[in-house]
Structure I
Amino acid sequence: MTYFFAVRRGRNLTAIKKTVWSPRVAPLLALLLLSPAIETVALAFSVVSKGNVCQVGSDRQLFVDSWLIDSMQGGVDLKMHSPVDAGDVFAFGAEPWETPYAGYSTVIYDEGTYRLYYRSNHGLTNGAYSYAESPDGIHWTRPILHLHEFDGNLENNIIIKGDGGHSFSPFLDTNPAALTAERYKALGLRRTADGTRWLVMAFGSPDGIHWQLLQDDPVMTEGAFDSQNVSFWSEREGCYVAYYRTKSGGDTGLREVSRATSSDFRNWTMEGKVDQIDGNGECVLEEIYINQTAPYYRANQIYVATAARIVFGRNALQEGDDVGGAKYEAKYTATSDAVLMTTRGGLVYDREFMESWIRPGLGIENWSNRSNYPLLGIVPTGENEMSVYLIREYGFPSCGIRRYSMRLDGFASVHAGYEQGELLTKPMVYTGNSLRINYSTSSAGFIKIEVQDESGTAIEGFSLDDCPEIFGDRINGLVAWTSDHSLSELSGTTVRLRIVMKDADLYSFKFVQ
């Protein structure tokens with residue numbers, strides 16, 4: 001049996017990725033637990049063993065990590081897919097209350113309406129957030145809300161001013177016990193009276209437009225919160241979860257992400273720093289400015305983080321450069337881009353893919369500090385499409401939001417080149433009577449799937465020979481075998497999938513009734 005655990009000494013984390021359990025392991029683990037040099041032993045983040053059985057039920061399974069993968073061979077590997085640039089959709093500065101420093105934004109899809117929340121004024125103590133909406137996630141309007149004054153006038157779309165106006169991060173609360181008056185919730189920031197620190201405040205709203213503080217006291221006080229601190233209701237964990245900004249060494253050092261949980265959104269348990277672990281089990285020491293972590297709406301057991309990585313000491317622009325009619329101010333020397341991380345809870349992000357998910361790309365303005373920050377939220381924008389949004393050209397008059405599209409479940413895939421290869425899953429238990437897959441092949445490529453028992457023997461009627469080659473491009477393709485057997489016969493038992501592929505991508509699969 002193989003266990004996964006990690007040990008953290010200060011900022012250093014050692015991940016012991018494949019430790020075969022034996023009586024010899026127990027004394028080692030006891031020494032680690034008792035050692036005063038050890039701050040954290042992370043046992044819970046990935047307690048998966050080769051002999052252990054993955055409970056997949058009827059959940060959609062994505063290949064954004066190696067949670068289900070026992071082995072891959074031949075021309076098969078995991079491949080990250082970058083979204084496709086779909087063009088600009090929103091320009092900041094169209095109204096006098098908007099500035100080109102519109103960081104920390106959120107997009108929410110709710111029953112046919114797309115809601116955009118963006119920082120329209122970045123003043124530290126009296127900032128403001130504004131609201132726009134869209135029927136398609138592409139064309140946006142600014143409704144006149146008459147909620148807050150700007151320059152003595154209520155004719156604007158400002159929804160938050162003062163508390164929360166520097167960093168306001170809302171979500172649609174799917175908790176079935178949520179009050180109607182708190183159907184939307186948010187975390188926002190308040191400056192301390194002496195101006196030295198931020199405090200996290202809790203907000204609620206019945207409609208996503210009219211907001212109020214849920215209590216006068218802050219809900220979090222210990223952290224370097226100067227960022228977008230995100231939260232959501234987790235159906236799988238049965239609680240509210242927050243991922244928020246901390247720094248190594250208190251308010252100095254590397255920007256990190258920490259996690260907290262709550263049963264009522266008012267009282268939070270601070271669980272600790274969330275480490276980034278790469279595919280080799282090593283701790284990644286890259287600074288994450290905003291983490292943008294949320295359950296993936298088609299597979300809510302997986303939290304996807306479309307995070308902003310910031311790299312200090314690199315600057316493609318020089319002080320005083322003329323960019324689009326504006327003089328560049330090199331207040332910070334840094335570049336930033338978007339990276340993809342995932343987590344299934346606990347104190348670890350899976351950095352299966354270390355490469356940039358969305359590069360800064362063409363245009364010198366996009367190589368300025370704090371450009372390319374993703375908005376919180378991945379939303380459906382078509383029958384087979386979903387979108388993520390980035391803030392581009394931060395700090396310049398041309399600052400705005402750009403949309404990037406991808407196929408459903410299209411973060412990553414099991415990819416086979418022209419050389420045939422195969423993947424074997426870990427033992428799993430599913431519920432359902434048929435198997436649907438999201439896949440794409442070339443005209444010469446194919447996918448074939450064999451169902452095996454736990455020991456790796458093909459089950460009668462579900463062997464590779466019983467599965468005709470699957471080819472084409474479908475989001476919800478049916479896997480069929482030529483035998484008269486039904487997958488319902490195996491529902492609730494332990495099986496493995498052997499997936500043989502050539503020149504193809506498999507994005508996800510799901511057992512269904």
Structure II
Amino acid sequence: MSHETYPDRRCANRDATVRFARKTDRASGILLHPTSLPGAFGGGVFSSDACRFIDWLASTGQAYWQVLPLGGTGLGNSPYMSSSAFAGNLLLIDLSELASQGWLNRDDLVPHPEFTAGRVNFALVYPFRMERLRRASRNFFANRLDSVFWLYEEFCTAESAWLEDYALFMTIAEHEHWRDWNHWPKDLAHRDPNALLGIKMSCPEEINFWKFCQWSFSRQWSRLKQYANDRGIRIIGDVPIFVAYQSADVWAHQGLFELDEKGHPTVVAGVPPDYFSETGQLWGNPLYRWDVHRETDYAWWIARMRHALQLADLVRIDHFRGFAAYWEIPAGAPNAITGKWEPGPGKSLFAAIEKAFPSLPIIAEDLGVITQDVVELRDKFKLPGMRILQFAFGSGDTNHFLPHHYVPNTVAYTGTHDNDTSIGWWDTLSDHEKSFARQYLGGGEDAINWVMMGALSKSVANTVIFPMQDVLGLSSEHRMNVPGKPEGNWEWRFSWNQIKPEHTRALAAMTAESGRSTK
């Protein structure tokens with residue numbers, strides 16, 4: 001829950017002069033998912049290393065820490081394919097903090113001997129963490145203290161709108177060996193009340209386990225976010241437009257999605273051929289029945305956004321163009337080529353969101369095939385769009401991604417989690433593109449990552465975000481994701497010895513010189 005409720009010397013509050021950057025201020029930040037943090041347990045967590053990273057951000061004058069979706073990982077370990085649009089990623093829970101509460105012992109904190117510092121080995125990390133989370137849950141419920149247990153109950157009550165269905169879904173899914181929910185017994189797949197009551201009565205420990213994990217995630221992240229806010233760092237979250245089929249959301253709200261009477265998707269999401277793939281991208285997420293959402297005044301979306309803005313100070317909405325029009329692919333298609341454009345909810349959805357959140361703390365991820373209707377939707381609600389410098393050098397001076405075309409209401413990146421690192425990107429450019437980039441940027445070859453970051457910092461974009469890999473000058477082997485590649489993504493981690501004093505000095509100086517520093 002609050003920082004004061006669970007004091008932790010590793011994240012001890014210090015006096016700090018807080019000045020939050022507004023969307024209209026000149027500011028900068030770093031893109032780094034928490035799983036990429038250092039730490040002893042195979043992947044980054046909400047620990048002292050996260051506090052240290054926040055301190056480093058503040059020391060360089062940064063205003064933002066941008067993360068990827070904080071939900072559980074799904075197919076291919078992707079945070080964009082979570083089992084819930086509301087639940088947090090259990091792998092981010094700090095086991096050391098659980099031990100400090102008395103729910104784990106010292107032996108539980110001995111790392112697996114095959115954990116490595118530079119990559120997340122999900123095949124090792126997942127069973128290691130889950131076994132210890134189950135021990136912590138058993139100890140919590142076996143030795144519950146009224147002074148703490150009421151906080152757990154308070155959380156369960158406050159989050160019951162999604163937590164009950166999530167805990168039920170995860171309990172049944174595990175019992176069914178993680179088969180898709182439409183292959184469960186019919187009464188469970190279609191949520192027969194008597195069948196669900198039977199699960200609640202027969203599996204209380206399992207249901208409580210999933211709730212305990214979400215409570216642990218929530219209070220640890222809340223404390224860490226407060227630590228960041230106290231130092232003038234705002235969190236930029238990430239809301240994927242679509243949800244995974246195998247999720248509590250689709251199972252619990254089947255009428256909101258394009259499914260047949262047996263629960264099978266009739267059409268699925270993706271994008272047409274683009275920069276990343278000649279055959280497009282077949283994501284496979286079920287599509288929304290937007291007419292049904294409209295009839296409810298977008299109640300599910302409002303609840304989703306409210307929850308996301310509890311976790312973050314503002315959010316990037318992934319695949320924003322899908323709200324103007326989305327690529328609909330027949331279920332069972334081998335790739336995305338046979339899809340077609342269908343109209344999205346457009347202005348009616350964002351009018352409802354604006355009514356609930358008047359400041360519209362949203363960044364529109366307006367990449368891909370962008371048409372005039374997407375631009376009009378973004379500009380109607382004055383949402384900042386995104387510019388990616390790596391996309392800028394393939395088509396001459398008119399390229400939309402060149403900094404001289406930027407407008408202030410923009411969030412500019414050297415690259416995102418889907419791009420190569422800037423050094424890796426440079427190594428794959430054609431001679432023509434390199435020549436144009438050298439001429440335009442006034443540099444190249446040596447420290448191209450800093451040349452690119454400098455160009456963005458000097459631009460008129462209100463906000464610039466740099467992947468941590470670019471600050472550290474890392475090559476392609478350190479990229480986070482390769483779109484269309486099914487395995488080996490989302491694994492990268494940095495180590496503290498990779499951050500050299502010259503990195504810190506250079507980032508702080510560049511941030512200050514461009515008028516973006518919070519110091």
Structure III
Amino acid sequence: MSEKQKKGFVYGALVLSLSGFVCKLIGAVFRIPLTNLVGSAAMSYYSSAYSVYNVLLSLATSGIPTGIAAMISRSVALNKLKDTKAIVRLSFQIFVSFGALLTVVGMLFADNIAVLMNSEEASPAVFWIMPAVFCIAVVSVFKGFFQGYNNMVPTALSNIIEAVVKLFLGYGIASWMHQNGFSDSEVVGGAILGVTIGTLLAMIYLMIRYLFRGRAYRVPVRSRMRDPDPDRKKLLRDLMMISFPIMISSITSNLMSAVDAFVVMNRLKTFTTLESAKLLWGAYGNMSLTVFNLPSFLIINIGISLVPSISAAFALKDSRRIKATTGKALKYSSILAFGCAFGLSAVSRSTLLLLFSRDPEGVEVAVPLLEVISFALIAVGLTNVTASILQAVGKSYLPVLSVGIGTLVKTVVTFVLVGIPEIGVMGAPIATNIAYPIMMIFNLYFIKKYLHMLPKFSKTFVKPFAAGLACYAAARASLVLFERWLSPKIAVFPAVLAAMVVYLALIVLLRVVSVREISQTFFRKRKKT
């Protein structure tokens with residue numbers, strides 16, 4: 001196995017996090033001027049289209065990268081190299097065909113879907129986002145292949161290609177349409193077209209990358225001559241056993257967004273006007289959630305990079321390596337999650353003013369929503385990582401139960417709270433903060449039951465919580481200090497820096513991690529083989 005394949009989940013998480021930061025930044029840069037161009041109310045069309053898109057994408061592609069990565073890494077660990085090619089072919093035959101079917105159906109019934117989402121004006125956006133379902137189905141197969149070899153670079157580069165094209169082409173189309181008198185719904189549809197073209201170019205890149213892959217990713221001649229032919233039925237059964245539960249879990253998770261779009265709008269309309277409901281939902285969906293998603297990728301990428309490492313150890317029955325990797329992943333995820341949650345809540349107003357300065361009305365609505373939902377980053381991150389651990393050891397059906405219960409809780413709580421005029425749209429982030437901890441607790445219970453381990457409570461929860469409180473206090477105090485001389489939009493930068501320094505210093509002082517551990521994890525030299 002090559003050096004790149006041995007670097008483990010930390011290296012993979014770093015690669016994905018760096019690319020993810022670039023993509024999230026580009027995504028925010030894309031949404032922010034688009035929101036400023038058409039307003040928060042019109043951006044509700046964007047949110048509605050994406051809610052539908054995410055559900056269909058879950059049907060077509062969720063579970064593919066994880067399932068393929070898990071099976072590829074196991075096959076490589078067991079030296080069954082002929083299986084890797086068969087896994088890719090089977091995935092193409094099943095998932096890409098299904099993705100194409102969903103694309104066609106989605107485009108044919110775009111108008112009906114928009115009406116169902118209580119957003120008839122979202123029809124152009126729904127129509128133009130549907131071809132992306134097919135493109136991402138293809139992309140997911142190739143991502144899973146390379147991730148199975150612990151190579152996250154193709155995934156990272158494809159994500160960047162998609163984001164860059166979305167920014168320049170999507171906003172360019174939207175700006176041109178706006179200048180030429182198209183309606184807001186058509187302008188948003190034009191922006192979505194840029195998103196779809198971005199996925200197309202990402203697909204082309206990965207196809208080329210796969211066709212011209214190096215020798216390390218091909219089946220050697222001696223293996224083709226010596227090894228038995230793959231058992232396609234068994235491979236298909238194993239692939240579906242891993243991918244199908246993940247698909248169900250992802251669909252259920254994405255239904256939360258659809259539930260927000262459907263339930264929130266309907267409940268708000270019971271005591272306010274349609275325009276007011278659009279403003280509230282647009283401020284939440286396109287301001288608060290856009291900023292909320294910026295740091296969330298940091299934790300989620302740990303889960304993505306975990307799967308091949310733990311899957312290979314599981315195939316070799318290396319329980320010591322499984323427990324060591326799991327413990328490290330949970331600790332690092334917790335450190336990131338608490339820091340991001342407390343820090344983001346502290347600087348919510350300044351961040352929103354910086355990003356959405358041309359929509360002050362929407363910002364005023366979004367600030368308290370972001371302050372509340374920021375704390376969900378803790379449970380969201382740990383839920384994703386614990387789900388990845390279970391998926392990697394062949395228990396991918398267990399997170400389905402966790403997500404199902406969490407979705408039911410979120411739906412009921414959202415319906416009840418949003419319908420109370422005194423709470424209104426604030427019920428949506430409150431429901432998220434209730435649902436995700438329930439999912440996290442269930443996943444931790446399953447890890448204890450099947451892996452016979454739990455993270456150290458003090459290092460995973462208590463000490464990061466204490467450091468998070470200090471991080472929050474440092475950020476708020478810095479804002480008060482720096483806003484005496486700087487505008488809130490500029491003061492946020494030194495405030496964030498101060499909060500990071502305080503948080504990281506306390507993480508070391510409280511011995512959550514040591515300087516030696518950081519050095520060994522990120523900077524140690526690896527022997528060449």
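Values quoted throughout were computed directly from the atomic coordinates according to the rules given, and no laboratory measurement underlies them. Since the structure is predicted, the reported quantities are computational estimates derived from the model, not experimental observations. Cβ atoms are built from the backbone, for glycine too; each structure is taken alone.
Starting from the value 1.00: which structure in I, II, III was FRET efficiency 1/(1 + (r/R0)^6) of positions 285 and 309 (r between Cβ atoms, R0 = 25 Å, to 0.05) calculated from? Answer by label: I.
When helix-only ellipticity at 222 nm (-39500 (n - 2.57) for each DSSP H run of 4 or more, over all residues; to 500) is computed for each of I, II, III, which one produces -11500? Among I, II, III, the structure yielding -11500 for helix-only ellipticity at 222 nm (-39500 (n - 2.57) for each DSSP H run of 4 or more, over all residues; to 500) is II.
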